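*Asks:* Down below are the structures I want you to see.
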Structure I
Amino acid sequence: MRDTETSGRDAALASFQHKFKHGDVELIERRCLHQGFFRLEEVHLRHRLFEGGWSRAMAREVHMRRDAVGVLLYDAGRDRVVLVEQIRAGALDDPESPWKLELVAGLIEAGETPADVARREAQEEAGCAVDELIELHTYYPSPGACNERVTLLCALVDCDGLGGVHGLVEEHEDIRVHVLPFQQAWELLQAGRLDNAMTLIAFYWLMAERASLQERFASRARR
């Protein structure tokens, strides 16, 4: 099955190639508008057009962030997921609540790999040790306005005893840990309560791979 998936992916990649690359963009000017925890830049550019020639010069504002990692904590033996709840400044105008139920996540520091971040953040935000890590996807959440790339992973964990409130005081974190049966979490997703891209992508992946992960766990338990 894996060989079939790999050959299909290779065929898809071979069938599509971008017409333009970096050399087809002229960067006219780049300047910083704001530097805080994040950086906001204004870029002036023009680029080649699909029907020939060049675009007019344009200005775009780009939110510059470090790349991030999201990790879905899944206990295959118990069929439970571990999610974290915390206040989010970007959701202050949310009609339901600015507190969001999400995956464990964090920014990549210099010298770290996504796996390093996944293990660090699982411990800091959920008090959870990580066993195996599976890489799912790397994607741009909002490439029209932000340079951040997110790497998603699934961590196989033992959720026994997890819960409570976690987070680093110096980072103003106040994080409540929820251990939920997968079906309950899936129903929350269907009801719109899990409403951020990182969590949605990871859950749809888990829905497709859940049986395989449970079989892998059962096979190891029989040894």
Structure II
Amino acid sequence: MTRRYYCPNLPPLGGEIKLDDSESQHATRVMRVKVGESITLFDGRGHEAEATISAVSRNECWCEAFVPKRVIREPATSLDLAISLPKPERCKELIERLTEIGVRKVIPIVTRHTQRPPSPALLDKLSRIMIESCKQCGRNELMVIDPVTKMETLLESEATESCRRLLAHTGQAEPLERQSDATSVLVAIGPEGGWAEAEVELAVENGFHTVSLGKLVFRVETAAVVVAARLIV
């Protein structure tokens, strides 16, 4: 696999294009690309294009791109995870794994027992980590990272008929199984302090089904990876 670079504005008919500042610096200063080198560009919306490095300076990298092709490597089931994110130092690996597995969207939620909501700076950092993971794993569609949402707002949002809504819960619940008959699934994963009973009741009232991940108690990041692996891998 040739090295991949994120280029959100791929020329639809091919042609010369300059990588943005971040990608240009990575290409020139870290990867030390050379004129004539072959690379792959992807736009984060399902398209990729073979390209050749056409010019390099200290801070700029120009490419000659071929006509983009639509290349989808997404799972058949669209999976969104609403997560009470763990501490910042444990978020990096979480986002990397979920991007690689193919989760469509991460919704950071604030619950009764969430200790500290993620800051805008952290969400921006996680978005950059997600893009790097897409480059590494060959994914052409960016995983969406939503703004922080209150748990009550998520639970009371209008459900669509095509989306199955599940709540990972350590109480009495059916074990989580692959939802092979659903094209879209939303799973809510609470903080390490667990859900407040009122949150579980509100979730059930709004069409969520409680599911169990087993007898062991997982960290948030472990639970999220287990859910994603069971549902879409």
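*Asks:* On Kirkwood radius over Cα pairs in Å, for residues 153-192 alone, which of the structures labelled I, II is highest?
*Replies:* Top value of Kirkwood radius over Cα pairs in Å, for residues 153-192 alone, among I, II, belongs to structure I.
*Asks:* Quick one: distance in nm of label points 7 Å out along Cα→Cβ at positions 73 and 177 came out at 0.4 when computed from one of I, II, so which one is it?
*Replies:* This value belongs to structure I.
*Asks:* Can you spot which of I, II the value 1.2 was calculated from, given it is distance in nm of label points 7 Å out along Cα→Cβ at positions 65 and 89?
*Replies:* Source structure: I.
All of the numbers you see were taken from the coordinates with simple rules; none came from a lab. Quick caveat, the model's predicted, so the values are computed rather than measured. Cβ atoms are built from the backbone, for glycine too; each structure is taken alone.
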